[in-house]
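Read-outs: derived from the displayed coordinates by stated rules, not from any lab. The shown structure was predicted, so the numbers you read here are calculated from the model rather than taken from an experiment. Cβ atoms are built from the backbone, for glycine too; each structure is taken alone.
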Structure 1
C-alpha cells in the first residue's frame with residue numbers, strides 16, 4: 001500500500017501522524033450528539049405494542065448485532081415511542097452501557113434508551129464514522145473509571161478524529177467493507193471449525209462415560225430415559241451410595257452468617273473461593289481466618305483428594321484438592337465431596353461432573369427442577385450416574401485425558417488463529433481511518449482487477 005506524500009502530527013496519541021491535507025476535529029463538531037431516553041417505568045405494558053411502528057433497542061440487541069441493527073425483540077407503543085428518542089434507518093448510535101463504545105447503524109425505525117447516544121446528522125460519511133468509532137485506541141485516556149470505560153455525550157463529543165475529504169471517506173469505507181467482510185468470513189469459518197471440535201469433544205466424553213470403550217460390550221437398559229443403554233456389567237448408582245461412610249462426606253461451605261467479611265484477615269487459615277476451583281489454582285483464596293474462627297468452622301475443612309465443586313454463580317465446575325495445598329476451608333459457594341475410592345475414582349467423577357452433558361440433566365431430575373441456579377447437597381446426593389468397574393474407570397479416564405487433550409489443543413490453535421484475524425481486522429481499520437495507507441489509487445486498481453477477474 002502507498003503512503004501519502006506528506007504527513008503532519010495530529011497531536012493525538014492514538015492517531016499519530018495524519019496526511020497533511022486531512023482535518024482533525026472533535027466529534028461534537030461534525031455531529032449532534034443526543035442521549036437516548038426511556039419511558040418510565042420501563043416494564044409498564046402500556047409502553048409496548050407488538051405492532052408498533054418503532055422497535056425498542058436494548059443493550060442485548062446491539063451486543064447480538066454486528067455492523068447493522070436489523071431487528072429487536074420488542075416494539076414500543078405510540079405512547080412509549082413518544083417518550084423515547086427516535087432514530088431512522090441509516091442512523092448511527094453508540095452504546096454507553098453494557099458493550100460500552102460499540103457503534104452500530106440502524107436498518108430499522110427504532111427508539112433508543114439512555115444507554116445509547118445518537119450521532120445525529122453527521123457531516124461525514126456515516127460508514128466512515130462507524131469505522132472510526134471501531135478504531136483501536138480511539139477511547140484511550142478518555143472516560144476511564146477504574147478499568148471500566150465510562151462514556152457519555154460529553155466524553156464522546158470530545159473525542160478527536162481524523163477527517164479526510166468526502167471522496168476519501170467513501171473510498172476508505174468501501175475498502176474496509178471489503179476487507180472486514182473477508183476477514184469476518186474467515187473468522188466465522190474458524191469459529192465453525194472450533195464448534196465442531198467442541199461437539200466432537202462432547203460426543204467422545206459422553207460415549208466413553210455412558211457406553212465404555214468396548215464397542216462389542218453387551219448392553220442393558222439403564223432404567224433411566226436420558227441415559228439409555230449402558231454396558232451390562234456396569235451399575236447405576238446415586239452419588240450418596242458412592243460416598244465415604246464419614247458423616248460429613250458431603251459438606252457445603254459455611255452459611256453467610258457464619259463467615260462474614262469482617263472475619264477475613266491477612267494471615268491464618270486460608271478460605272478457598274470459587275476462583276480456586278475455576279482456575280484450578282489452590283494458591284489463591286478469599287483471604288484468611290483466625291485459628292479461633294477456624295475452630296468454629298472446622299467441619300468445612302478441605303482435605304487432600306477432596307472433590308470441590310462450585311455451587312453458585314458458575315456452577316458445577318470441579319477441581320480436586322491437592323495434597324500440597326495449605327490448610328483451608330470452603331467458601332460458602334463451594335461444596336466438598338469425599339468419594340469411596342473402592343467404588344468410584346475422583347478423576348472419573350470429575351469428568352462426569354465437569355464435562356459430560358448428562359450430569360445437569362440428572363441433577364435437574366434429582367432436584368425436581370427445570371433449571372439449576374444453586375447446587376444443594378441433598379439434590380447432589382440423589383444424582384444417578386453410570387458406574388463401571390474401577391479398572392474400566394482408569395481406562396476411560398486415561399483415554400479421555402489423551403483424546404480430550406488432543407482436541408483441546410486443536411481448539412486452542414484455532415482460537416489463536418481467530419485472535420490473529422481479529423487483530424488483523426483492527427490493524428486494517430486503524431491504518432485506513434488514520435491515513436497510514438493511501439487507498440485512492442490502490443483501492444481503485446484492486447476494484448478494477450476484481451471486476452476483470454469476475455468477468456472472465
Structure 2
C-alpha cells in the first residue's frame with residue numbers, strides 16, 4: 001500500500017472538480033465537521049456506552065466516548081504522521097503530520113455511529129431475533145447466505161458504514177460524502193460477512209475476520225472506497241475482503257485505550273471498584289511516576305490524574321508500536337491489535353479482567369442487556385410485520401397506524417415491492433437509529449404499557 005493513495009482527499013460521490021473552495025479547513029477537517037453536525041452522531045448522546053444512562057452526570061454515553069476516542073486518535077495520528085513524513089520525505093509536498101491526525105480523529109468520531117440502542121447487547125439482540133427469534137422464519141425467503149449472515153451476525157460497524165455512505169443525506173450520492181481516506185480508516189473490518197466455512201479457513205487473519213464492515217447492500221460502495229485508497233487484498237482473498245487501511249489500526253487503538261481506562265474510571269465513580277483497586281490498576285501504566293502534588297488531591301481527582309497520565313503514556317507506546325511495524329502494516333502482514341504488542345499489554349489485560357468481573361457483569365448493566373433483548377425484539381417484530389404488510393398492499397387499520405410511526409425517510413427509493421432483505425434492512429435502520437430512551441418509550445406505547453402523556457395502563 002502507498003501512503004499517497006491511502007491519504008487521498010477525494011470524496012465519495014463528488015468529482016474532484018466539484019470540491020468546495022478552500023475555507024481554512026482541510027478536506028479531512030471537513031469530514032470531522034460533517035460528522036459532528038449529522039443527526040446520527042447527535043443521537044449518540046442518548047445511547048448506552050456501558051452503564052444505563054444514569055442519575056449521575058459523569059458516566060459515559062456513546063457520544064462522550066466517541067469524542068474522547070477522537071481526541072486520543074488525533075494525538076496518535078499526529079505522532080505517527082510526524083514520523084511517517086520523516087521516514088518518507090516525499091510526502092512533505094502534499095501532507096503534514098496533522099493530516100494524519102485529522103483523518104484518524106474523524107474516523108474515531110464516527111466509529112460507533114452505527115451502534116443500536118443498549119450498547120453492544122443491542123447488536124446481539126438484533127442478531128438473536130433473526131437467528132433464534134421470530135425473524136428466523138425469513139431465512140428461506142431470503143435464500144442468500146451472505147445476506148442472511150448480515151442479519152444473524154448484525155454488526156454495528158457495517159450499520160455505521162451504511163449510515164455514513166447512504167442514509168445520511170440519502171437524496172445525494174455518497175451520503176455524507178466523506179473522503180475516501182476517512183471512510184477507509186473508519187473500517188476496522190474491511191470485509192463482507194463470511195460464512196461459517198469461510199471463517200473456519202480464515203487462518204492468520206483472526207482479528208479482521210471476527211467481524212465485518214459492510215452489508216451486502218453497500219459492498220460495491222466499499223469496493224470503490226478500497227480501490228480509491230489502494231487497499232491490497234490477501235493472496236487467496238474472497239472478492240470482498242481487503243487488508244486494513246493502516247490508520248484503522250490507530251482508530252482501533254484509540255478505542256481500546258479509551259474504553260479500557262474510561263470504563264474503569266466510571267466503575268470507580270459508581271462505587272464498583274475501590275480507590276485502592278483503581279489506583280493499583282492504573283499506576284503500572286504510567287512510565288514516569290511524576291506524581292508531584294498527587295497526595296494533595298482527593299480520591300476522585302487522583303483517579304482523574306492517573307487516567308490522564310495513563311492515556312498519555314499509552315498513546316506514546318502505541319505510536320512506537322505502529323512505527324516498529326509500519327512495513328508489515330503496509331504490506332498487509334500485521335494482523336494484531338496494537339495494544340497487544342506494547343510493553344503495557346499485560347496491565348491492560350488485568351484492567352480488562354477486573355472490568356469484566358466488577359463492571360460489565362454489574363446488575364444494572366445486565367438488567368439493561370436483558371431489557372434490550374425484549375425491547376428490540378418486540379420492536380423488530382411489530383415494525384417488520386407492518387412493513388411487510390405495507391409492501392404487499394395489505395394493511396389493516398392496526399398496521400396502517402404502525403406504519404405511520406415510521407418516518408418517511410425510511411422508505412427511500414421505495415419500489416412497489418422491494419425484496420425482503422431490503423425491507424428488513426430499512427426496519428433495522430429505523431430501530432437501530434433510535435436512542436435508548438425513544439426505543440423504550442415507543443415499545444411501551446405500542447405494547448399498551450403506557451400512553452402518550454405519561455399515563456401507565458393498569
Inset, instruction - Assign the value -17000, calculated as helix-only ellipticity at 222 nm (-39500 (n - 2.57) for each DSSP H run of 4 or more, over all residues; to 500), to the correct structure from 1, 2. - result: 2
Legend entry - Top of 1, 2 by mean count of other Cβ atoms within 10 Å over residues 223-230, largest first: 2
Legend entry - Read-out distance in nm of label points 7 Å out along Cα→Cβ at positions 23 and 167, computed value 1.7, structure in 1, 2: 1
Legend entry - Which entry (1, 2) yields the derived value 1.00 for FRET efficiency 1/(1 + (r/R0)^6) of positions 271 and 319 (r between Cβ atoms, R0 = 30 Å, to 0.05): 1
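Figure out for me which of the structures 1, 2 the number 27.0 belongs to, where Kirkwood radius over Cα pairs in Å was derived from the coordinates. Don't skip to the end; give the middle numbers.
Numbers: 1: 27.0; 2: 23.3.
Among 1, 2, the structure yielding 27.0 for Kirkwood radius over Cα pairs in Å is 1.
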